[in-house]
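These are the structures, in structure tokens.
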Structure P
Amino acid sequence: IGMIKGSRMDMIIEKATELGVKSIQPIMFDRCIKKKINIERAQRIIESAAKQSGRSFFPKFLPVSKLNNWISENTLNINILCHINGSDFLKGVLINDKKSYNIIIGPEGDFSDSELNTLDKIKPITINLGPRRLRSETSAIVGLANLNQILNY
């Protein structure tokens, strides 16, 4: 997820935990306004959301990464890029429930053209979450909920 400011990042951490993610990786994109994250606060949000939702384990909260570093570490997973210009809808994408998925959500202000070109190197499945431009936190919730529905979680 692209770093976003204020309580919106807290909401993503909370809802992603409730929706069953295994890890949360903040990524520093060109247009990110927020540059730091309080890891202790993120952990408290994760613990609270995991307990509330009845999870048996807490997802990992990974340190902030630059896009190129993240890409080099995530070439083996199925990468799903949520973008308004995506050509596919998640329900039309072949899903293999034996794989790990990365849902890539951009920052406030969207991805830069150079970031989209960089992301193309990992051949993501680029999906569209509907006809409206969504906030980053809404995109994260919609993308995760749709993936859970398809995988029958």
Structure Q
Amino acid sequence: MLSPSPSLASSLPRLRTARDDPRWPRLCAALARLRARRRHAVRIVDADCGAGSLLLRAVQHARTLGFTAIEARGIDGSPALIGRARAAASRTIDPAIGLDFTSADLILSLREEAEMPADIVLWRGPCDGPTERALWRAAAVLIAQPPVPHLRRAA
């Protein structure tokens, strides 16, 4: 297994809390399933990412599992939190990891993601019908807390 990028590991001192997130075990299991299928690339979207700690920890974990191409996008409505996430991400120097944090409208961003659904989409909190549908359309696997019921995807 590969060890995490030293710059990434050193930039994440506060991310120990990401492992306390109730989504963490399911996220680790989803990444492990992808690697078991001999996948080398993974795309993860964290909708409502906050300061990005879970997504940053996820890319570090994906790298230790042996993923060689990791694309990650964090979306949040708070420019201040996105600024913090970008600052942490800027210390990541690993050509295998691409990080993008965006302050944007959630529904519009998820509609963009639905054009080429991510391997994993992370979500935290309750959601209304339009958000729920947008989450499922944007994800091959949705990891939510609390769990979001699976709706039939619209064509």
Could you tell me which structure in P, Q was used to calculate relative contact order in percent (Cα under 8 Å, 6 or more apart) as 31? P
Can you rank P, Q by distance in nm of label points 7 Å out along Cα→Cβ at positions 52 and 84 and just name the one with the largest value? P
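Bear in mind that the values in this text are calculations on the coordinates, not laboratory data. Nothing here was measured: the structure is a model prediction, and the numbers come from that model. Cβ atoms are built from the backbone, for glycine too; each structure is taken alone.
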